[in-house]
Structure P
Amino acid sequence: MANSPEFKITPARRTQEITYAVRDVLLVAEEAKKKGKEMIYLNIGDPNKFDFDIPEHLIEAAYRAMKSRQNGYAPSPGVEEALEAIRKEAHRKGIQDVQDVFTAYGASEAIEICLSALADTGDNIVLPSPGYPLYSAINSKLNVESKFYRLNESEDWQPDPEDIARQVDQRTKAIVLINPNNPTGSIYSKQVLLDILEIARKNRVLVFADEIYDKILFDQKQQISIASLAKDVPIITFGGLSKCYLAPGWRVGWAILSGPANVLKDYQAAIHKMTRARLSICNPMQFAIRPALEGDHKHLHDMIQKLQKRRDITFERLNKIKGISCVKPTGAFYAFPKIHISMPDKEFVERLARETGVIVVHGSGFGEKAGSSHFRIVFLPQEEILEKAYQRIENFMKTL
């Protein structure tokens with residue numbers, strides 16, 4: 001083999017378009033860390049990295065399941081106790097005509113299963129801009145086109161229904177909503193949701209409703225599940241234990257299929273084919289779903305109190321920095337500030353990391369058009385960490 005031509009494994013072309021900015025930025029972070037920078041990570045929404053813990057009754061439920069030998073394969077859609085709890089949660093959210101539910105390795109796998117069962121090469125999915133990059137990454141893997149509709153920063157990052165309508169065509173298979181939104185922290189108004197339903201109804205397309213942050217709400221705001229507003233539109237609502245229940249590493253998520261049974265029948269069967277092909281998700285962790293959804297929610301009160309204070313610090317400090325403006329988030333734990341300087345957002349984020357050790361994510365990594373000049377901050381860390389980070393950002397901005 002020594003004298004033979006160099007042999008390389010060629011990766012699939014589909015991988016060329018796959019990016020995931022939230023993790024990709026860590027490559028730059030490693031450079032800064034090796035140079036001795038004190039790092040402050042504001043890029044990944046993992047509450048367990050900071051002063052938030054999984055509620056004890058969830059841990060006890062998973063432990064009891066392990067001790068009672070719930071350690072084999074689970075039924076492919078999920079254990080019945082968990083599925084029934086998810087159906088009841090759908091009822092509490094006001095979701096009508098629930099046709100099916102299934103569990104998944106996080107909401108992420110549920111989303112991938114539902115996209116894979118839905119779209120073929122040449123089809124398209126209409127996504128929010130800015131929005132969570134998982135959707136476009138999966139679309140790239142499936143050779144499905146991602147089309148983007150804008151969220152209006154001047155209207156507290158509400159979706160633009162007219163722009164959604166412009167993006168929908170004969171090859172559109174679904175419209176995606178992320179509410180509360182990642183990365184902006186916005187919560188959608190009822191009127192906007194009704195407008196989007198009318199677009200889906202008129203064009204006969206499915207709605208994907210990503211509601212993983214549905215209980216992390218500030219200022220006494222209410223989140224409306226879009227599936228509670230219509231029985232005649234097919235909708236898939238995604239949830240999980242990762243964010244509201246502080247268990248991202250458990251990878252427990254689910255999907256709720258609602259709408260007309262005759263419309264969803266074939267698609268529902270295709271989804272079940274895919275869940276059978278992956279066998280099942282982690283069996284014992286599913287036994288934490290019912291205690292999470294039906295048990296004590298004290299942790300949410302404590303979590304929101306902490307996060308609202310950190311949201312306020314974030315909003316006030318960023319808006320005091322010359323060259324930065326920020327819309328106040330009303331849900332989740334992200335802010336999406338704008339930089340008013342003539343520098344590409346990715347370059348800004350990379351220089352910020354190398355020169356200050358503060359790690360954030362460039363806005364173009366969330367489907368934003370070039371030149372939009374935003375970045376995402378996670379405000380999960382304790383107040384003193386946030387204050388230190390914002391002081392470094394302020395000092396950095398003075399050098400530009």
Structure Q
Amino acid sequence: MRIICFTLITLFYTSCIAQQSDVVIKVPNGFSTSNVAKDFGRVRHIAVNSNGDVYMKLEKLNNGKGIIRLRDTNKDGKMDDTLKFGNYVGTGIALKDGYLYASSNSEVFRYQLDNQLNIIDTANPEKIITGLVDKRQHASKSITLDNAGNIYVNIGGPSNVCQEQDRQKGAKGMMPCPLLETAGGIWQFKSNKLNQSYAEGVRYATGIRNCVGLDWNNEVNELFITAHGRDMLFQDYPELYDQKKGAELPSETMYMVKKGDDCGWPYVHWDHFQNKKILNPEYGGDGKKTGAENAINPLVGFPGHMAPNALLIYTGNQFPEKYKNGAFVAFHGSWNRAPEHQEGFYVVFVPMKNGKPTGNWEVFANGFSGMEKVTNLSNAKHRPCGLAQGPDGSIYVSDDVKGYVWKIQYNQ
């Protein structure tokens with residue numbers, strides 16, 4: 001596949017486009033992009049094995065299958081072998097210690113790989129977790145694994161802010177929120193135990209409305225997540241939040257979470273302008289009152305409604321040193337910032353050292369939507385959803401509109 005690149009001097013960026021792509025992806029100077037997959041449908045999260053195999057988890061079945069493996073058999077840079085398996089949809093997929101892990105919206109499975117990195121039995125995976133809450137809203141079960149035999153599963157709260165009548169203007173928030181017993185947090189399970197239910201799991205962290213992006217940070221040996229903020233501050237409380245504030249708030253957030261941590265949902269939201277946990281109006285807030293004093297603060301507060309759908313802690317050696325142990329976040333893009341234009345549809349980078357940000361976040365890869373400003377969400381050509389790191393230190397970005405996957409590499 002031939003790559004066409006040109007430099008935008010005023011932005012100090014190099015824009016590269018694989019000849020088969022339909023958009024121009026802008027990346028920092030010295031980087032290039034290429035397509036490794038296209039037209040596979042709603043590709044959610046992705047994982048890349050040590051031999052370069054790319055695994056894609058689908059939210060809509062492709063010829064009856066929900067997982068696709070792409071392989072470059074002759075190492076010419078082109079994926080020429082496609083394997084489809086798994087009869088369930090979902091978001092989560094991960095590789096660890098000779099197993100492929102994949103999730104539906106209520107269960108998690110694993111497939112053993114042989115010495116040639118082929119799945120031994122695609123038709124009969126082991127079911128390791130079952131019976132998780134799936135009420136359609138915030139139903140995706142994103143996953144990651146640590147180095148001690150544990151798997152972490154997002155169980156999103158099936159609600160906006162745990163109101164007595166969900167998403168109804170004027171409805172009060174429930175105190176305490178009963179949803180937090182089985183949802184609205186991260187649960188920890190064993191990665192090698194079959195048919196685990198809530199009883200076998202541990203509620204590792206709570207107060208998280210929905211966490212689609214999560215990754216284990218090996219530098220500090222802790223779990224890192226990105227959380228989706230609540231909706232409808234302006235729509236339900238125009239006396240407190242004007243249209244501009246309703247578009248920018250609440251913050252989308254990135255946390256380091258330890259066992260027992262509470263991130264404050266549904267009682268508070270993070271306001272990156274005030275740098276505070278602000279009490280939600282459904283619980284008596286006025287846009288200034290703080291709350292949930294025992295809840296932890298995020299590491300980063302991003303602008304609102306951009307939907308951080310993937311998180312990757314970069315451990316490779318291909319990229320320049322500034323990227324080592326930093327965080328890449330894929331923003332799926334907003335739908336509810338009108339009359340402001342929609343925002344997101346890009347991948348950002350947060351420089352970090354020892355698990356803490358060392359500078360401001362910056363846009364790393366942009367142009368996925370195919371337009372300068374998105375005013376109508378349905379017109380966006382692509383929406384970033386998944387991130388993965390390849391064995392050579394490149395990163396991969398998936399899209400769940402048309403099922404594209406891009407590879408981004410540094411040209412040393």
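Cα extents along the principal axes in Å, for residues 67-242 alone computed as 53, 43, 29: which structure among P, Q? Matching structure: P.
Here relative contact order in percent (Cα under 8 Å, 6 or more apart) was derived from just one of the structures P, Q, and that gives 15; the source is Q. Supply the structure label, taken from P, Q, corresponding to percent of Cα pairs over 42 Å apart with the calculated value 13. Value 13 for percent of Cα pairs over 42 Å apart corresponds to P out of P, Q. For which of P, Q does mean count of other Cβ atoms within 10 Å over residues 75-82, calculated from the coordinates, equal 11.4? This value belongs to structure Q. Determine which structure produced the value -12000 for helix-only ellipticity at 222 nm (-39500 (n - 2.57) for each DSSP H run of 4 or more, over all residues; to 500), calculated from the coordinates; the candidates are P, Q. This value belongs to structure P. Among candidates P, Q, the computation of distance in nm of label points 7 Å out along Cα→Cβ at positions 171 and 379 that gave 3.3 used structure Q. Taking distance in nm of label points 7 Å out along Cα→Cβ at positions 123 and 299 as the criterion, the top-ranked structure out of P, Q is Q, with the highest value.
Only the coordinates and a few stated rules stand behind these numbers; no lab work does. Since the model is a prediction, treat every value here as computed from it, not as a measurement. Cβ atoms are built from the backbone, for glycine too; each structure is taken alone.
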